[in-house]
1. Out of I, II, which structure matches 40 when percent of Cα pairs over 22 Å apart, for residues 53-148 alone is calculated?
2. When you work out distance in nm of label points 7 Å out along Cα→Cβ at positions 45 and 173 for each of the structures I, II, which one comes out largest?
3. Where is distance in nm of label points 7 Å out along Cα→Cβ at positions 85 and 101 largest, in which of I, II?
4. If helix-only ellipticity at 222 nm (-39500 (n - 2.57) for each DSSP H run of 4 or more, over all residues; to 500) computes to -13500, which of I, II did it come from?
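Derivation of every value follows stated rules applied to the coordinates shown; laboratory data play no part. This structure is a prediction, so every number in the text was calculated from the model and none was measured. Cβ atoms are built from the backbone, for glycine too; each structure is taken alone.
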Structure I
């Protein structure tokens, strides 16, 4: 039998970390959220409160539920504050070196029985687990973005992940009201193994002059019934994250079909990362997004 998860630590207060904190607190779990940037931690807490208020305005939750959820979240300054946690989820940037350094620094602060998870969208769970002192209690819990809205969570076991860890993670995800799908530990898992090459191909289509940003996104919205076009979606995900995932696929599977489009590389080098920097395949600095090509 796995452990019952009552207190969750979250490392990273960005879009994913704040979203995970949101759904955990709404499910009645105690949440401790940390970020190395105090301003981002403050903004993350504000984001959670704002999104909860939006749910109240739509009638999805009550004002009482919003207040209770906010009371379940506290900001913490150091990893030592994660001592009481049953599960700690890393939701930092999609960079293996950064993630491994986090896990090495984190584990001495945890109880022996505490589970550790990563929200990585592409990196090997087995490799990340090796940077901890508890690979058997390590697992991938990949939430989809935006976390409060998306129903799916991918669970990925590393080679050393034990059954009780998997069962505890599955029960935790179900308590959040999410649906579990299980992936083997291969680069980018299931969703991004399929989704990111499609986005990369859309960028190649733009790069080769087959169509404009608007024509490509319109074609996929109306021709394939996608809720948003692939270039708009890339901006939403973050072009740096898209590039990181494609690099993991390209290096991990050694197949040229996963080569990141040079135009994607150029946009990232320019610092045009999508919505979060106000520029990507669209320019978001005005009242309405405007295609940049």
Structure II
């Protein structure tokens, strides 16, 4: 598949995306803060870079998939970071979910060294990442977008180019805000059905045939009824996205009482120690009590 692609960050999402690229014949050099996480990728044919800088030096363009704004910034700006070897002709694609300000900071730093930058956060969690069914929300340098399309087409079912840097981040936050609000409404409904003497499984069957049927209810409902919250999208990251979306609402003076209430529920869940479980564990705040 031609040049080697760099890949930084092998968490739940990054690992699934990188494995998918390797399976489709792409050559990858990978890096992760805990380097031992690279071992499984090496079995699939990846090379390992000792530092983000080393990966960028070797590759025509490099993808980052980090957990939050702090991690996304540190991979770029810290010692041995992306900036040390980014230069004219090299590209950096940040697929992490961050706020528009973070994206802009990274973009300015990369372009000031002559590099190309694209933000490309994704909609979808672990299973869509494994299956190459993500939705990619890209913005920034159009030429880098075109260059990365073959990889995007393997990782995702659809890519959008949304214009200037910041728009990808904003679109992702809006999507995740709606998702987080829906998850809270869903949790309340499951518990209300249960406590008022209905079978929650029957509720799932009815919802699946109704106008509000959706893949999230279908996929998350059955495990939620079993109190199974194996993380596909960790709750602490969902709460981070709610917080960032509410900040975007502040900037635009938009009243968002539903999102604000959802954010409070996710905070409560974090307080109960559920932050590393799936975001559907917010269900426990309605049920009351520990797992």
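1. On the way: I: 40; II: 23.
The read-out was computed on structure I.
2. Working: I: 3.0; II: 3.9.
Result for distance in nm of label points 7 Å out along Cα→Cβ at positions 45 and 173 over I, II: largest is II.
3. Numbers: I: 1.8; II: 3.2.
Evaluating distance in nm of label points 7 Å out along Cα→Cβ at positions 85 and 101 on every structure, the highest lands on II.
4. Computed on structure I.
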